[in-house]
Structure 1
Amino acid sequence: MAAYDVIIVGTRCAGASLAMLLARKGYRVLGVDRASFPSDALSTHFLLPRTTHFLDDWGLLERLAATGCPRIDSITMHYGSVIVHGRPDAVGGTAAMYCPRRIVLDALLVDAAREAGAEIRERTVMRSLLWEEGRVVGIRAAGAGKAYDERATIVVGADGAFSQLARLVQAPSDEYLPSLTCGYYAYWSGVPTDGVEFYVRHGRDILVFPTHDGLTCIWAGRSSGEWRAYRADVEAGYRGTLDAELVARVTAGRRATPYRGTGKLPNFYRRAGGEGWALVGDAAYHRDPLTGMGIGDAFLGAALLSEAITRALDGDVQAVPVRYGRELRERTQTVFDYTLRAAALHDPAPQQPLYAEIAASAATTRQFMNVLGGTASYRALFNRESIAALLGHRRERNGAYADPQ
C-alpha cells in the first residue's frame with residue numbers, strides 16, 4: 001500500500017491549494033518544495049474576483065486581508081490615449097481584488113495546507129520518479145541531507161512552466177507559442193496609485209499595482225524581440241518602457257527591491273494527466289502574464305484536479321488523464337485566446353475610436369471589465385457586429401473597421 005494517496009511536487013499557489021483541498025477531504029497528502037516558506041517567487045500577482053472568490057470559498061480571504069494587503073476597487077485601462085475606468089463584476093458574491101506579495105500569499109497557502117493535515121516538506125528536491133509497469137507510483141527525493149523514496153497512488157507536478165515532472169513523464173504540448181513579451185518589475189515606495197493601472201502601448205505594456213507595506217509593484221514589459229537589449233541595461237530599459245508621467249512618479253519615489261524579470265514566457269497547454277500522474281498550475285497550462293490570470297488559473301486548476309483525483313481514487317480511471325485536462329482547457333481557453341491577442345502588443349492607435357466608445361458607455365465598460373477580469377469572452381464584445389454597433393456613425397464616416405488585434 002502506498003504511504004500517500006497523493007504526492008505534490010511544488011507547493012506554491014497551485015500545489016499548496018491542491019494539498020489543502022485534498023487534505024480537507026481526508027486524503028493522505030505529501031507536498032515537497034525546494035524552497036522554504038515564506039519566500040518570494042517571480043510572479044504577476046494580481047487577484048481578480050475570479051481568483052479571490054476561491055480564497056473566499058476556502059475561508060482564506062479574510063486571512064489575506066488581515067495581512068495588510070490593500071483592497072483594490074478599480075481598474076484604469078490606458079489604451080493609447082483613451083482611458084477606460086471601472087471594475088469587473090463580483091464572482092460567486094466576491095468583488096474584492098488584491099495584489100499580495102508572493103512572500104505572503106504562498107506562506108498563507110502552505111500554512112492552510114498544513115492546518116488541513118497535509119505534510120509539507122520544505123527544502124526538498126524531487127530527483128526522479130518511481131515507475132511500475134508503465135505507471136508512476138512515487139518519487140525519489142532528497143532533503144535534510146538524505147535521499148529517500150516515497151510512494152503514492154497519484155503524483156502531481158505543480159512545479160511551474162518548466163516542470164521537471166512534465167519532462168520526466170514526457171508530457172506533450174497540445175498547443176505551443178513562444179514568448180510574446182518580456183519584462184522586469186520592482187517594488188517602489190512613495191509611488192501612489194489609485195487602484196490598478198494598465199497601460200497598453202505599441203510594443204510595451206505597463207502594470208501598476210498597490211501591494212503590502214505601502215509598496216507599489218510596477219511591471220514594465222516589451223515585445224519579446226527586445227529582451228537581449230533590455231537585460232543588457234535593465235535600468236535604462238525599464239525607465240524607457242514607462243510613460244513620462246510614470247517615470248516622474250518613480251523618480252519621486254524609491255525602488256525598494258531589485259529588479260526581477262524574464263524573457264521566458266511561453267504560451268502552452270500540456271497533456272495534464274496520465275498513468276499515475278497529473279500536472280496543475282503553470283506546469284499544465286501557461287500563458288503570458290500580461291492579463292494577470294496566472295494565480296486565478298492555478299486556483300481553478302487545483303479545484304478541478306481535486307475533484308478529478310477524488311473521482312479517480314473512487315475508481316474512475318479516466319477522471320485525471322482525460323476528464324480533468326479537457327475541463328481545464330474548456331474553462332481557460334477564452335482567457336488563453338484573449339491573452340495571446342493582448343500580448344501581441346499591436347499599435348493601439350487604430351483601435352482608439354472603439355475604446356473611446358467603450359469608455360463612453362457604462363454598460364459596455366462593465367462588459368469590457370469582465371473581459372479583462374476573465375469572466376466574459378472577448379469574442380462577445382470584439383466582433384464585427386458589436387464593433388459596428390458601438391461605432392455607429394463613426395464607422396460610416398471612417399470606413400470598415402477591422403477586428404481589434
Structure 2
Amino acid sequence: MSSDHNKYPMKQLIILLAVFCFAIVNLYSQADFRNGYIIKNNNDTIYGLIDYRGDKANANKCIYKKDINSEKQEFTPTELKAYRFIDSKYYISKPILSEGVEVPLFLEYLLNGVVNILYYRDDLGEHYLADVGDGKFYELKNEDKDVYVNDVRFTKKSRAYIGVLKYLLRKSPTVAQEVSNITLDRKSLIKVARDYHKELCSDVECIIYERKPSKIKTSFGPLIGLNAITISELVPFMDKLYYLNDSHFKPEIYPSIGMFYKIGMPDLNDKLYFQYEGTYTHMNLTTTNSYIEPINRMNLINVITMTQNSFCNSGMVRYEFPKGKFRPTFQIGGFVNYSFLVDYTLTLYPTYISGGALETMVNHDNPFTRFDLGIGLGVGVVTEIFNKKELSVDLRFQRGFGLIQGMNTNYLSLNFGFQIGK
C-alpha cells in the first residue's frame with residue numbers, strides 16, 4: 001500500500017484537481033454582470049451592466065460595461081462618485097482613515113436617513129459606519145479584548161458599538177434603549193436606524209439600499225456515480241498487523257446510487273450552495289503480500305479479501321457560476337462513510353523456505369473500522385435540460401482518514417445528479 005505505484009499518481013491527481021479549480025475561478029470569476037448605473041464625478045449618470053462581485057472587491061473597484069458585447073471598463077473610487085445595481089446594492093465613493101492613512105473606497109450604502117448606515121469589507125474584516133451629517137464617520141466596533149479574573153486571561157467582545165450608537169441616537173430614548181440588545185450586523189443596524197428616522201422625521205421616508213433578500217433556492221433528485229478507490233499506507237505496521245505491511249490493494253471501480261439535496265446560501269453569497277448527498281455502494285477489495293518469518297524459516301503468504309456494503313453521507317459547499325448554458329462549479333467539504341455489512345477474510349498460506357507446505361489458516365477478525373471519514377475537493381458543471389431541470393456532473397477526489405490508523409483511503413468519483421424537485 002505504500003508503493004509509488006499507488007502513492008504518487010494520487011498526489012498528482014490532487015494537485016491537478018486543485019489547479020483546475022483555480023483555473024476555472026480565474027476564467028469565470030468576472031462573468032456576473034447585472035443591470036445598474038454609474039455616477040461620474042461631474043454627476044453624469046450612465047446606465048449599463050456592472051460586475052456583481054464580493055464585498056471586498058466591490059469596495060475597491062467598479063467594473064462596468066455599456067452592454068453585454070462592450071469592452072469592460074474599470075473605475076476606482078477616485079474616478080466615480082457612486083454606482084448602483086438596479087433595486088439592489090448602492091455604493092458611494094468616500095475616503096476612509098485606515099491605520100492612519102486615508103484610503104478612498106466604495107462604501108455600501110445600507111440606509112439613507114437621519115443617521116446613515118454604511119458598510120465595507122477589507123483584509124481586516126467587516127466594517128460598519130454611521131454618518132449623522134457632521135462630516136465624520138463613526139465606526140461601529142466589536143473587537144476582542146482581554147480581561148483578567150484572578151490572574152486568568154479571558155477574551156470577550158468589547159461591544160463598543162452599543163455606546164457609540166446610544167450617543168448618536170440619543171434624541172430618541174426609546175431607540176437608544178433598543179440598541180442595548182442588538183448585534184452588529186446589517187439587519188439590526190438598518191432596523192434601529194429606520195426606527196430612529198421614523199421618530200425624528202416621520203413625514204419623510206428613509207431609503208433602504210440593502211438589496212432585497214434573495215429567494216433561497218433548493219433542489220433534490222437522484223444521484224448515480226462511478227467510483228474508484230485506492231488505499232495508501234502511511235507507516236509500517238507492527239505486532240499483530242504485520243501482515244498489512246507492503247500490501248497492494250488493487251484499485252477497485254464500483255458504482256454508487258443515492259439522492260442529493262441542495263440549498264442556496266444567499267446571505268453569504270448568491271453563488272454558494274450547500275449540498276447533502278447520501279449514497280449506497282458495494283465494493284470488493286483484495287490484496288496479497290508475503291512475509292519471511294526468520295526464526296522458523298517460513299514464508300507466510302497473506303491473501304486478504306474484503307467485501308463491504310456502505311452508506312456514505314457527504315456535505316459539500318458548492319460555488320456555482322451563475323451564467324451560461326454550462327455553468328462551472330467547484331466544491332469542498334467532507335464525508336462520513338459507514339460500512340454496515342462487511343465480509344472480511346484473511347487466508348494465510350505458510351510454507352517452509354526449505355520446502356513443504358503447512359496447514360492453511362483462515363481468519364475473519366476484521367482489523368478495519370466500519371467508519372471512514374475525510375475531506376473532499378471537486379469540480380463540475382451544471383446545465384439545464386427537460387423543462388429547465390438541472391443536470392450536474394461532478395468530478396471529485398476524497399481522502400479518508402478513518403479506515404485504520406496508518407492507512408488512508410483515496411476515492412475518485414464521477415457523479416451525475418438530476419433535479420426532480422425543489
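Values in this text are rule-based calculations from the coordinates and carry no lab data. Here the structure is a predicted model, which is why all the values come from computation and not from measurement. Cβ atoms are built from the backbone, for glycine too; each structure is taken alone.
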- prompt: Which structure, out of 1, 2, was distance in nm of label points 7 Å out along Cα→Cβ at positions 244 and 316 calculated from, if the result is 5.9?
  reply: 1
- prompt: A value of 21.8, 74 was computed for Rg and Dmax of the Cα atoms in Å; which of 1, 2 is the source structure?
  reply: 1
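So if we calculate distance in nm of label points 7 Å out along Cα→Cβ at positions 68 and 380 for every structure here (1, 2), which label has the highest result?
Structure 1 gives the largest value of distance in nm of label points 7 Å out along Cα→Cβ at positions 68 and 380 among 1, 2.
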query: Where is distance in nm of label points 7 Å out along Cα→Cβ at positions 44 and 348 largest, in which of 1, 2?
result: 2
task: Name the one structure among 1, 2 that helix-only ellipticity at 222 nm (-39500 (n - 2.57) for each DSSP H run of 4 or more, over all residues; to 500) of -10500 was derived from.
output: 1
- request: Rank structures 1, 2 by relative contact order in percent (Cα under 8 Å, 6 or more apart) and report only the one at the top, that is, the highest.
  value: 1
